[in-house]
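As structure tokens, here come the structures.
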Structure P
Amino acid sequence: MQAAKKFFLTSLMVFSLLAAYLSVRWALADILETQIRYQLGKAQTVGQTLDARQWRLTHDMLENALKLHPDYSGHLELAVLFYQVAASRSKALLDELDWHDSQQQTLKYARNALLKRPTWPYLWDDLFQSKIKLKQFDNELTGAMERAVTLGSWEESVQYDIAFDGLDHWEKLPVEAQQTVLNAMEQTLTMQQDPKPLYKDMVEYANIGKLCQRVNLAPEHLVTRLRQFCLQQNNKMN
């Protein structure tokens, strides 16, 4: 009886110490996350910027946060944001930092984050955008587009990204991905009070004939607005 009690108390003590240790690690990681988000916000603010030293410091904070709480999806998503912002910096800065693999890093962390949070449409959108920028028009891209549009059916920014970026790369997309773009276009037009930006982009699209041909093949209940647009364009040409 005494042995069992001693074992129980010892186990409880070890568990308490472990819980305290993890709590301290996670608290430190959260502090680093706050600092990283502040730096990234500064980098994205007009009139402000980060120099190479600040970028390296922010990168080191990110690496430490990931080590302190490696399985936390929030920090993996933060890594996606970090490398997205880093990839959009000037070539001169990327040369200085030797960070030309930022898009690959974005893709890697998006994949890792999706293992933890597979139903989050914004992560599928991140995966889609990184694949587009890396010019990887494959099954993973098609799947990311379909999941982003399906899981984020009323997330306007997600639908918007798939619609506009998909249209910009229309000719390179597989047929299944083109259908997903049409669905995202239709949903974007449904949600936006002012549909002019998307219509303008479609008018400026180099091969609107092929676009409308795909619309005609799509189920009627899915592309009502797009069908009206194509009919109007056809009447203008006639």
Structure Q
Amino acid sequence: MSCTLSPFNREVVAVLREQGVLCDYQARGRNGQIVVACSDGDQMKDLLLHKWEQAIRRGKKFRPHMLCFHGGAMNIDVHCKLYPGLGQIVLDHIRQAEGPNLKGITSVNLSIHTPCGAAELNEMTLIHQMWHQYRASLLVAQIDLTNTIIPTLHVDYGEDDTELVLRANSLPYKDSATAIQRLADETGVKVLIPIPETHRRRTYLVNLNRFIEFWKTSGNALWGHLFEIDPLTL
């Protein structure tokens, strides 16, 4: 399957950005994050590097406790049909990770991404994924009322800047990157010089309260036809 961002999901991202549902991500979490994410290795590097960079910028500890499987956080929703029964197992893992005898982490990052092969195989649009994410957040919040829920959406926009990659593959860049990395290794500074890719990717914070407000005012009129039952009533 060719997993590329569909025109429809691209439009959804644009609309939700305009409506303030998708916001720029900044580091969050008091003592790390329990990260419930899709296991897609093509996206994992960018997802982690972006969050690591934001943590450094805000002086926060980067401490992800990863729970990964196809579809990510939307599996927690009991209405998600990807892997029936998985949701309760994930909730049990979150509850254990929050405990003082394991990690004691009280911030839970519920991550979804697009394009997502698991979603496409089950004919889900990004709107379906976000409703699963919303209901997942309600279930996670029930574990402990002091939990911080951090919903995120990772978007792979596809090929964007081939000129950047050509420059990155040039000898001057490679020589410079190697020299900087060698200096970092010698001084004990933990730095990894990334090799740019052709894909443009972005992690957004999802304002789920704003998503519900948007659905009531105009979202249902736009995309309600995708559902047999209004998802707000489930």
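Quick check on the output: 11 is relative contact order in percent (Cα under 8 Å, 6 or more apart), derived from one of P, Q. Which one produced it?
Label of the originating structure: P.
Which of P, Q yields 14.6 for mean projected area of the Cα convex hull in nm², as computed?
Working: P: 18.7; Q: 14.6.
It must be structure Q, since only it matches.
Given 22.8 as the derived value for mean count of other Cβ atoms within 10 Å over residues 141-148, which of the supplied structures P, Q does it correspond to?
P
Hey, helix-only ellipticity at 222 nm (-39500 (n - 2.57) for each DSSP H run of 4 or more, over all residues; to 500) derived from one of P, Q reads -13000; which structure? If you can, show how the numbers build up before the last one.
Numbers: P: -25500; Q: -13000.
Label of the source structure: Q.
Ranked by mean count of other Cβ atoms within 10 Å over residues 77-84, which of P, Q sits at the highest value?
P
The numbers here are math on the coordinates, done by the rules we state, and not lab data. Note that the coordinates shown come from a computational prediction; the quantities given were computed from them, not determined experimentally. Cβ atoms are built from the backbone, for glycine too; each structure is taken alone.
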